[in-house]
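Visitor: In C-alpha cells below, several structures.
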Structure P
Amino acid sequence: MVKEKELLTEEELKIVDKLEAEMFYAPTRMHMNFYKNEIQKIISQAKRRKQILAKCSNEALV
C-alpha cells in the first residue's frame, strides 16, 4: 500500500490517514469495512487519475 499512497495528493493522504485511524476505533466489523472500502475507492480513483494523465501526456508527445 506504500506505493499506492505515492499516487495520492496531500488532501487524499490526510483523508486516508484519518480513515485508517478511525478504523481502529470502529465499533463493528461493518464500520471497519466501510472505512476500508472508502480507502480503496480513493486509491482506485488516484490510480485512474494517473492512467488518464499518462495517456494524455503520451498523446501530447505524438
Structure Q
Amino acid sequence: MLSLGIISLGYAFAHLHGISMYMWGTQVHWSSTAWAVLICELLTVPLLLAVTFYVQSRKTDFL
C-alpha cells in the first residue's frame, strides 16, 4: 500500500506545471516548484522520525 502511495505522489509531482514543462529537456532546470518539492521531501524525513520516536516513547508496554 505504501508503494502505491509513493508512486501516486511521484505521478502527481511529475504533472506539476513547473516540473512537467522541463521534464524531457536535455538539461536540468531547477524551478521554484522543483525546489519546493525537494524541500518538502527533506523536511518530511526528520518529521516522520520525530513522530515515530515520540509515539514509541509514549508506549508503556513492550509490544
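Please treat every number below as a calculation from the coordinates, not as lab data. Since this is a predicted model, take the numbers as computed values, not measurements. Cβ atoms are built from the backbone, for glycine too; each structure is taken alone.
Visitor: For the read-out helix-only ellipticity at 222 nm (-39500 (n - 2.57) for each DSSP H run of 4 or more, over all residues; to 500), a value of -23000 was computed from one structure; give its label from P, Q.
Guide: Details: P: -28000; Q: -23000.
Working through the options, I get structure Q.
Visitor: One of P, Q was used to compute volume of the Cα convex hull per residue in Å³, and the answer was 105. Which one was it?
Guide: Matching structure: Q.
Visitor: Also, I was wondering about something else. Which of P, Q yields 1.7 for distance in nm of label points 7 Å out along Cα→Cβ at positions 4 and 44, as computed?
Guide: Computed on structure Q.
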